[in-house]
Structure P
């Protein structure tokens, strides 16, 4: 069984037992999180699609850790204009492990 959830402005395809990195959530590691914005639930040939969300469907997960991604350099440059701006960025994330999918 798999599901497509929406969190942090992005959509993720998840299965029970899968580990993924999402946008940072304000929760402690080891706590349980429920995602109510489920767009699709599929199991084999049967697929339930919401319009836009499935009523009563949810995905539960456990927060494993928080962290920062790799450094990304942002460079703005205009040739022959004496213009150079350099910035760096590290995106924060929350790593979760999906424990169950409720089709509703």
Structure Q
């Protein structure tokens, strides 16, 4: 799985990588800025958490899930026709509506 990272030249002249979601001290040590790290969860860990494989950290902290919707937003008007807010429940209801209808039709 790829991850959002930026290459940089290390003190030894080799290529290293920094990610805004890595520990702040490591990101800054590699030439990144503090501002780049603010509010940046790890996408890889978050996606794994979304399927129940979240990282368990010390003191009982569990990696929060991240859910992405891609670039096709054409379905949003079905969920929030007035342009208002929508939640995961509305999205799941919309996506599963066709499955329920198909199951009923074949019964």
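Rule-based calculations on the coordinates, nothing more; no lab input. For clarity, every value in this text was computed on a predicted model and none was experimentally measured. Cβ atoms are built from the backbone, for glycine too; each structure is taken alone.
Summary of values
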quantity: Structure from which 60, 31, 20 was derived, Cα extents along the principal axes in Å, options P, Q; calculated: P
quantity: For 0.20 (FRET efficiency 1/(1 + (r/R0)^6) of positions 21 and 93 (r between Cβ atoms, R0 = 25 Å, to 0.05), calculated) the corresponding structure among P, Q; calculated: Q
quantity: When distance in nm of label points 7 Å out along Cα→Cβ at positions 13 and 29 is computed for each of P, Q, the largest belongs to; calculated: P
quantity: Per relative contact order in percent (Cα under 8 Å, 6 or more apart), the highest-valued of structures P, Q; calculated: P
quantity: Value 0, calculated as helix-only ellipticity at 222 nm (-39500 (n - 2.57) for each DSSP H run of 4 or more, over all residues; to 500), assigned to which of P, Q; calculated: P
quantity: Distance in nm of label points 7 Å out along Cα→Cβ at positions 5 and 37 from the coordinates reads 1.7; which among P, Q; calculated: Q
